[in-house]
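Below: a set of structures, written as structure tokens.
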Structure P
Amino acid sequence: MNMFLKTIYCHYFDRRGKNIGKPFKSFVFPESVIYCARRPKAKFISISETEDGKREPPIRFIDRTNPVAEHFFSVCLAPVYGDEPKWLFLAEFIEHYKIQGATYFFIYITDDLEPYDRVLLDDYVRTGNVEVISIVDRLLRDPRDWQTIQIHDCLLRNRYFSNWTAFVDMDERLLMNESGGTLEDFLMNITQHDSKIGSVTFRQRWIHKSDNLPKRYKDVKQVKEWMPTQRYHNTTMVTPPGWVVKSIVQPHKVLYMWTHYPRKMYNGYRGYSVKPEQGVSRHYRLRSRFVWDRIPNRTHFEYTDYPAKYNDRLVDAVTQRLKYVYEFEAEESYRMPKYLRNWSEFFY
């Protein structure tokens, strides 16, 4: 339901649930976001469409007004959906951005995520790298319809929590070129030399992914063979200016974030378009999922590799994590009699 610019009233409550003062009149901007003024002693907040109308159930405030951000570089992963197994893509995604300097991940999931994939995310939560946000509600919407809500939610979660935040999909790997440093190095340089820049956008090179990833972990050899960065190399030219981009932003400088770039920044700040010779997004996509007729220079491909200077670290990190999480289950499955292995499939 589109509520853009719709009038909304904010209601405040103390720790015992007692109403505090008159409702505050506000409005929805951008989509799904309502700014309510601060109110002393308020611990819970609710909203309604009219001043005296039916209120939503109150929710507790979370104080995110940190004087100093806890993290320099974090990552927001768009809602995970679709039939393809996610465990290998997720591990490579997280370990890639950890190598690039990211120290915290917000990963949004719907009821599409298989329990087998969730086991991996739970292990990352255990080690303190990841926060998982479930966005399933009473509305039976298509999982893809959650992305706008996720983007706004993650922007607000990172405001004053992280200096820079990447908004990317599971199959995208932002990278600086071979002669440059990590993403963290690049962002640190911008932070130190131009405080007016509030976002950086990366153009894309699409990499033809020819098959679906495995359903289950088998062993380290299988992981090395099937990691997208190791398996797929057929690469398009860089997309032209104004085409699909992905962004890393400073959340406190962005008012309105869209899927690919900020729609509105706070006054005085601007974006920066990363030149292809500086860096790009390597986007691994199935041919069947290409918007094929819209891809510029779609007949021009070349063989490219994931950067050699990061490759061994990435492979080691992914294989170690997946071996730790799934190896015991894989061994037990191998030891089971065949009829029990077939029966166990009903539980996944």
Structure Q
Amino acid sequence: MNTTERSLSGKRVLIMSPRFFGYENAIAQAVRALGAQAEVVLDKPSNTVWTKAATRLSPSLVATRMANYIRSLAEQYGRDSFDEVVVIKGEALHAEAVELLRAAFPRARCTYYNWDSLRNYPHLKDILPLFDACFSFDAEDCESVGQLAHLPLFYTDEYRDLPLVEPRYDLFAVASLHSDRYDVIQRVIRQCPEATRAFTYFFYPSKIALLGKKVLEPGFITPPLREIQWTPLPKEKMIDGLVRSRAVIDVQHPRQTGLTMRTIEMVGANKKLITTNALVKSYDFYNPNNILVIDRTQPEIPSTFFDTEYTPLTEAIRQKYSIHTWLAVLLGLQPVASYQRAPVRLP
């Protein structure tokens, strides 16, 4: 991997991130692989259902708690104890909290990354000028907000060099529930031949959170309760199901245009993808033989999509989307790359 003269060797890095299926720990592991120390903390005062609900309802409801949380981090780790601070999403942040963060760790380079859309959290635009560098997975946000550089998500090392085995399933859908995701996945399965075999797993964090979500978002479509899992599928079981599947279904949130983690993971896994996100066509790894873009309301799945083998990507393209390259760009060890051939406008 080509890097600039900057080095993380011997540095201390603070990662403020939501708990998101262990990806925050994978990022810390990649930081440590570069010779740095890494500490992972939440990007909000706590991870309770009530704190998350209050933050999403109105960040001002947790503003005081967030400021106190930043002060507690300075007390816990010591003032000026980090060389790099990376904030991921940070939905509870406000200007005062970011200023407190910078005052607590004054020599740290502060980097912001958003793996959500700003249209879901418009208040976050106000904090961007307070960071040294800002990135987003959402290309449209990057076009409209000058401080944001485009940096798609990544795949972790587990998705490289997966074994080739005889497929047991035609379709694979392991998904957190949101919006119409369940309904779209069911439409895709129904559009396939009757003998189609699907590996499905639908997750939601808790019954209380689900009840609150349905109150706040009446259009939220869920399966029968007996089909909902309340704990994430263990990664080894998920990868085993993926390895044994022909194609993966990806349904992005209708208010997001950035490519999902699942989409990028298929770059690493060399797996076919069926996705609702038409913007994937603008990316340098897009190949219509490998990726089928569907309409979320009326999906059409040609049988020929399953008949052809996956067309391998170049190693340069695959490496470009690995967690190691992602981290190097995020921390300024590599220059920001170009990921899209040409913009694709959504209707």
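Every number here is computed from the coordinates shown, using simple stated rules; none is lab data. Please read all numbers here as calculations on a predicted model, not as lab measurements. Cβ atoms are built from the backbone, for glycine too; each structure is taken alone.
For mean projected area of the Cα convex hull in nm², find whichever of P, Q sits highest and give me its label.
P
Suppose you compute mean count of other Cβ atoms within 10 Å over residues 61-68 for every structure in P, Q: which one lands on 17.8?
Of the structures listed, the value fits Q.
Going by distance in nm of label points 7 Å out along Cα→Cβ at positions 213 and 237, which of structures P, Q comes out largest?
Details: P: 3.1; Q: 1.9.
Biggest value here belongs to P.
Determine which structure produced the value 3.0 for distance in nm of label points 7 Å out along Cα→Cβ at positions 93 and 269, calculated from the coordinates; the candidates are P, Q.
Clearly, the read-out refers to Q.
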